[in-house]
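What follows draws every value from the coordinates through simple rules; no lab data is involved. Computed from a prediction, not measured in an experiment: that's the story for all the values here. Cβ atoms are built from the backbone, for glycine too; each structure is taken alone.
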Structure 1
Amino acid sequence: MKTKSLQPKWRETAFRLLAMIVASLAFAANYKSFIQTGDLFPGGFNGVTRLVQRCALEYWGIVIPFSPVNLVLNAIPAVISFKFVGKHFTFYSCVVIVLTSFFTDMIPSMPITEDVLLICVFGGLINGLGSALCLYAGVCGGGTDFIAIALSERKNMDAWNYILCCNAVLLVVAGLLFGWDKALYSIIFQFTVTQVVRTLDPEGRRATLFIVTGRETAGGVCAQIQDTNHSATLVEGVGLYNGTSCVLIYTVVSGSQVRRLVRRVRQADPNAFVNVMRTEKLSGRFYRSPRK
């Protein structure tokens, strides 16, 4: 029994470590193949690191490694995440930062295309997919991701677009120093990253469920909903097709919980009618699972 109970935990840890390594390699390869080739400024503290490197090279002729600057800049956001998000989450995320910094300095430059627009779009997609992979594994890529997740945890808000607005300050500085064309292209890159993360973030999506079930099975269905740490509203009704009494259950859950919850509802009532709708905006108290 003890061995079986440990298996899911080991699988979860193995998946998390594998995802961290793959995401770190994706960030580093993207930096050396797209960002560096297009002379772009990515969002967050990676962008600040890139800006520091460019300033040192342009004005003082000094080549600064990526790792030292990136690690120092991520120190303050890591402290914020440690305090407001979670210890394990912050620790694993710091491992991603260290791995990304190490891989970025180790991987040689490997330009794929000189087309800046293609660099912005596909570089943004790769960066966004790497960030989403981290979020699926219960970690993040550091920097402004720490701040966005902390705001989401404390204020129950979608902070990714706010972070995109804050990155505009970085682009203004980059535009003043190195030309507006690269800064404007960087906006396309950052917008692509932000929208990919918003779309794929498992904890950022919300779904509304309308479940029609019988009175006898309503208790079992509600028990499955309560297992997700969410509540529900019950409305007594009558089915127009056959005139029988029924119960309409209304609830809102996280997007990552929908598939499993629908399966459990089917187990409680195989004849239940379930309508799943995407929730764009939510106001009020909503339980968010703490990141571990």
Structure 2
Amino acid sequence: MVRHSWLFRSVLFTAGHNARYIQKAIASVADCIVLDLEDAVPSASKPDARRLVRETLEQRDTHVRPVFVRINPFDSGLHLLDLEGVACGGLTGFVYPKCYGPEDIKAFDVMLRMKEEMLGLPADHFAIIVLMETPQAVWYSYAIATASPRVVGLLFGCEDFIADMEGRHDSEQLSLLVPRHLVAMGARAAHVVPIDTPYVQVKDDEGLVRHITRAKDLGYEGMLVMTPRQISIANEYYGPSVTELQEAQEMVRSADEAARDGRGIAVVRDQFVSPPTLKGARKVLARRDAIADFRRRVQEESDGCAERG
């Protein structure tokens, strides 16, 4: 799997026991899909959810967009049933919930290695997104992100975190500022993707935009979305804006001109173009290209599936 080509602007969670929701998720334009076996599935429906998720994965025609499964926590006693029930070649990887530290991920890595051998899959076929929803996990963000080469992202889960902290939500989200930043820093330091907590007011688009803007300021690259109606906003605002692209292009062009002319300094909009700002500008342009390439590959596979159908 070419993991560096995945995008996580919109990570859509959907209940694993609801066939209609799963089909809507597969048909959506979310960058990544997570089929849930944990909180979204009632206890009595978990066996049916495993069966339905497995059937969905075995019927996958496209592998450009990653599809993960959130398993139940280790202390539930259900994780082995989940792993046995859904692990197959059509599955990209797992969302690991209720992480408490790097040792959890190291142990899970061993389990996945054994499962890959049993299934005849390549080593490191299964990736891991770690759900950072405990104070311990947030504290050990970097150690968790580097605990296994399978880890591709850290996903902040604020609701469980707030409950464990015995804290409260506030209108400016100041109670979440430090943990959001710690998770983003740990992810960036480990060169994996920081994915933000969901915005649960699903019909408040203005609030969603403010939520994304704060997260981007902290370095997040995408977010968990709870409904398909949030996908388009997440995809738009987690991509470079027109203004960001224009500024990045001007910085790169001016820096290149200064280098050709033997000048050590370039100035754009009354701002010196320093090595860090130039590095940031090049990253903005690289993200634009990655999004365009992702869209192209998704469309090509979609067209190929239509022709085979």
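Assuming 14.7, 49 is Rg and Dmax of the Cα atoms in Å, for residues 11-146 alone as calculated from a single structure, say which of 1, 2 it is.
1
For which of the structures 1, 2 does the calculation of relative contact order in percent (Cα under 8 Å, 6 or more apart) return 16?
Value 16 for relative contact order in percent (Cα under 8 Å, 6 or more apart) corresponds to 2 out of 1, 2.
Taking percent of Cα pairs over 22 Å apart, for residues 59-210 alone as the criterion, which structure among 1, 2 has the greatest value?
Numbers: 1: 47; 2: 44.
Looking at the calculated values, the largest one is 1.
Can you rank 1, 2 by mean count of other Cβ atoms within 10 Å over residues 67-74 and just name the one with the largest value?
The maximum falls on structure 2.
One of 1, 2 was used to compute distance in nm of label points 7 Å out along Cα→Cβ at positions 91 and 243, and the answer was 4.4. Which one was it?
Traced to structure 2.
Could you tell me which structure in 1, 2 was used to calculate helix-only ellipticity at 222 nm (-39500 (n - 2.57) for each DSSP H run of 4 or more, over all residues; to 500) as -15500? Walk me through the numbers before you get to the answer.
Numbers: 1: -20500; 2: -15500.
Value -15500 for helix-only ellipticity at 222 nm (-39500 (n - 2.57) for each DSSP H run of 4 or more, over all residues; to 500) corresponds to 2 out of 1, 2.
Out of 1, 2, which has the highest value for Cα Rg over 2.2 N^0.38 Å?
The structure with the largest value is 1.
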